[in-house]
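All of the numbers you see were taken from the coordinates with simple rules; none came from a lab. All values derive from a computational prediction rather than experimental measurement. Cβ atoms are built from the backbone, for glycine too; each structure is taken alone.
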Structure I
């Protein structure tokens, strides 16, 4: 699977579990896909609901875990991977790094080639709730 940032990767669908959630696609590069898996997670308790004066809508949470192990990766993973989701006009795509809400930097965010209405974002974080505001 090819995305904007990852070529020849393995695609994982992270289904929406609740009404406000949305399905996202995670593309792991070959090296990361060989050692890690993508698992749907619940949103953490106490996650911020506002950021820079905007209301945040958290739409999905997933985690990367090493294959054959039960714990999720905390912090950075060895290489970048990509998430693909529906584009929202006038909203800023954000993620939660465990201590604060951060906007995706412009160089890590952009249209998804060949997929109208989708946006791609690049991450290296092992456990990122994603949303917009």
Structure II
């Protein structure tokens, strides 16, 4: 759905450029815009790039470790301005580069998504008290 939206937006931009700038230059720019949209959809929406996140490991209330598609691990601090709804969670990452990481309900199973929402909201996941653990 997101990939179709990205390609559709770039297709509309390409059509606008081709309409406003007739001739070979307009068509060249239009084709380049469409190619850019397809690459953006592959990288951002379909998560096919080497630097796409495959696993999120929660480390404390303010930190995560991201396991990337190529196997690298990247530790990152998470900013306090998290956005949590019942459909998605947006985590503003601070390092190694600033970007916002969006996780939707469809990306995780229901129990994992619930734990991520709780962690994003409260900085911890539910568990049992140490006195309740079996000996």
Structure III
């Protein structure tokens, strides 16, 4: 019976040691789990803060983009109106200059033609007057 009693003592010691090891491992795992849970909560809180700030930033960027877009459209429309007005003014100026330049040039033509005809008539009269004076 000694062998059975010593065997029973070894078994009891082994069971006690294994129970203590199991309790320690379980406590360690629970401690590590609690630490991980706190760390995960901190990271999630940080991510929530980053997400909210990113949302605010995206809203601000969107508003700014809309304002800039509206201003750019107004500037483009104003520029288009000014360009159209300037083109119209240039066309009117070209037409005025063209009329002003054509006016004197157009009246010079008939004047020159009249002078040429007058000189020809004067020559012809002088030639005919010279021949008539010879016959008398």
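The table below gives the values:
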quantity	calculated
At a computed -12000 (helix-only ellipticity at 222 nm (-39500 (n - 2.57) for each DSSP H run of 4 or more, over all residues; to 500)), which of I, II, III	II
When distance in nm of label points 7 Å out along Cα→Cβ at positions 12 and 36 is computed for each of I, II, III, the largest belongs to	III
Structure (I, II, III) behind the derived value 20.7 of mean projected area of the Cα convex hull in nm²	III
Which of I, II, III leads on mean count of other Cβ atoms within 10 Å over residues 4-11, largest value	I
